[in-house]
Structure P
Amino acid sequence: MAQAKAIKSERIIELTKGSYEVLQAYKGNTYFLPYYRKMCEERFRDDSQGNWGNWRSCLRYLEAYCDESTTFDEITTEWIKGFKKFLETVEKDKHKRIEKGGTNLFQSLSLNSKHSYFNKLKACINQAFEEHIIAVNPLRGIKGFKQDEVVREHLDWDEVVKLNDTPCKYPYLKNAFLFSCFTGIRKIDLQNLVWSEVQQFGGFTRIVWKQKKTGGQEYLDIPKQAEMYLGVRGKADEKVFSGFKYSS
């Protein structure tokens, strides 16, 4: 009782000073799946297609794991551990079954897919916590999946030359790819590149653009070999590689 009275006294002092954080009205009855879908829509507008695709893919597994009536009040530590276990055992492309001779083949998710999907759920839960939808973050103490190392293939010089000599029915695709080989510019940045960002300085050409991934301003003096893939200069606001919309 003495300890309770001491705590009460401390709270009264804190309230008097105005420093005590009064609990806000939380909205734990918010439906989880519509909230997650709204986050997907925001990523579709602001992120790369690849990242949005991961958000969308995770949604399919969340829809299989829970239902439309699930609220944030129901998302406990055990619920999240259950989703993690679900990712470990669920079939890859559950709604696009691979068939061979009329038999469904079970193919589990890759480690990197599980890592990515679990991180999407974490981002959703963390945002709900920041927006005071939930009072306690149920992610505490739960470890995600480790990311697997990916072996990245690369082309040698002879292969680049062979590609250059190989006909392609989509010229903008071939030009954009070979231009990337000589400059290292990402696909998403090539898709967005406009002629105002291709600038002439004396005897060389400089690309001045803002990276989609990092948001940083970049300056790159490109080699002569890359210039030939730019084609005929268009208007300032026109895409350099017009029609280039290749996706995975």
Structure Q
Amino acid sequence: MLLRSLFILWLLLAGPVLMLIFGNLNLEGDWSNTNRRSANIAPSPETPEAIIQLYSARNWNWRGAFFVHTWFASKRSQQKFYNVYQVVGWHSAGNNSMLKIEKDIPDRYWFGQRPQLIKEIRGGKEVDQLIDKLETAVAKYPYPNTYRSWPGPNDNTFTAYVARYLPELRIELPPTAIGKDFLPKNEIVAISPSGTGVQLSLYGIAGVMIGWEEGIELNILTLDVGVDLLGLAIKLPGIGRVGWT
């Protein structure tokens, strides 16, 4: 029993430890001096088509060894700017809402960490209609004034909530998006964020998810271990998805 417990603990913490040692994380310095420029991933806002994107980036400092920050961006047809939708924890000071909807650069570095594009969809009227649904989901998010890094609700709880509202996007959130398994209103059962499966979750701390997009994920103390048989990949705490992109 002891050996089994030690093995599980090693499995959960080995990835974050490796990220601390070998990952390109910002562990020193002042966050205010970090890179917040565009990563040159998003199409120019002059692009006439409608666009929805979802990004992730490692968190600032040691937290980046464990989890990522995720956010949405959108641009309507013929619109010359992007809107960015995200939950930011430190905006809680002064009773400000942590849910931010702003005209902004969609693919900013997240305080020195380069973002990765998780999902992108482009088109015309049909994508404009999805943006309508996205903005409805954002407005309905039940925790705009509540933030807990662990186990949630947090920034990744927000993106998972919006993703469930738009199953057309079939979004698979990274296993390092801690908080994505925190289900609103103390629910225990829900569809997976991709809309292609189901999940059981006990306050985001423990659970299981099975989905066509996600594969099989086990949530142990908010750290996800899983396998994607369809995508030929494994999912490890701290490290994330290893295998085919």
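Quick notes on this one:
- Among P, Q, structure where mean count of other Cβ atoms within 10 Å over residues 63-70 as derived comes to 24.9: Q
- If distance in nm of label points 7 Å out along Cα→Cβ at positions 87 and 119 is computed and equals 1.7, the structure in P, Q: Q
- Structures P, Q were shown, and helix-only ellipticity at 222 nm (-39500 (n - 2.57) for each DSSP H run of 4 or more, over all residues; to 500) at -14500 was computed from P.
- Which of P, Q leads on percent of Cα pairs over 24 Å apart, largest value: P
None of the figures in this text is laboratory data; all of them are computed from the coordinates on show. Owing to the predicted nature of the structure, the values given are computational and were not obtained by experimental measurement. Cβ atoms are built from the backbone, for glycine too; each structure is taken alone.
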